[in-house]
Structure 1
């Protein structure tokens, strides 16, 4: 997958303030996709906002999603574009499944956060 395509998705995520963005190169793994793109969202509403914007941006750029999972629940939203799968996690869900560790043997790109991640402030509601 070209860096330009990947950067389009990363920019869409950044525009909605997703953080801890990591691309895992799955091209040498016997799976059907080339890239897992992992991102963290602050809460379920934030996760859905990122997912909505990724889908809008992808559509404007000619990408058609194969399917989406987890949107209603919102703690782990998976958007499948066949060659690219976007995973949007809440912090605790990302930590629990730890895909970075599971796939630690594949090449990865860690994108710098554009701003500091949100404080762990319990005054922010989950929904």
Structure 2
């Protein structure tokens, strides 16, 4: 379990930093039960029709995939999972210690590697 006070405030600040990136539409922290606990859509942005449903579906997929550990020993733990769709790029970053996920939705033109570098830069002190 994590501290709801300071930790959530920290997550909000980090998500806000990510949302300053022009291509990022959504940055949120989701708990192990699939509930959004911090962050959200970029202010003033009108989500694409079905955005929230798509994010929920992706979250379910990512949660299942992140929990799987069968390749951790031979290949190492998952750093991030990404899906490129026609209308969006979806990327998730698991935080195994606190059992939360950072979920990002970006424009389809986004470079996934650059997004990953940005996330590492911003979230480097979070576990």
With helix-only ellipticity at 222 nm (-39500 (n - 2.57) for each DSSP H run of 4 or more, over all residues; to 500) derived as -12000, matching label from 1, 2 = 2
Taking relative contact order in percent (Cα under 8 Å, 6 or more apart) for each of 1, 2, which is largest?
-> 1
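Computing distance in nm of label points 7 Å out along Cα→Cβ at positions 58 and 74 for each of 1, 2, which one ends up highest?
Values: 1: 2.0; 2: 2.9.
Answer by largest value of distance in nm of label points 7 Å out along Cα→Cβ at positions 58 and 74: 2.
Using the calculated result 5.4 for mean projected area of the Cα convex hull in nm², for residues 34-97 alone, pick out the matching structure from 1, 2.
This value belongs to structure 2.
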If distance in nm of label points 7 Å out along Cα→Cβ at positions 26 and 42 is computed to be 1.4, which of 1, 2 is the source?
-> 2
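Any read-out appearing in this document is the output of simple, stated calculations on the displayed coordinates, not a laboratory observation. Because the structure is a prediction, the values reported are computed rather than measured. Cβ atoms are built from the backbone, for glycine too; each structure is taken alone.
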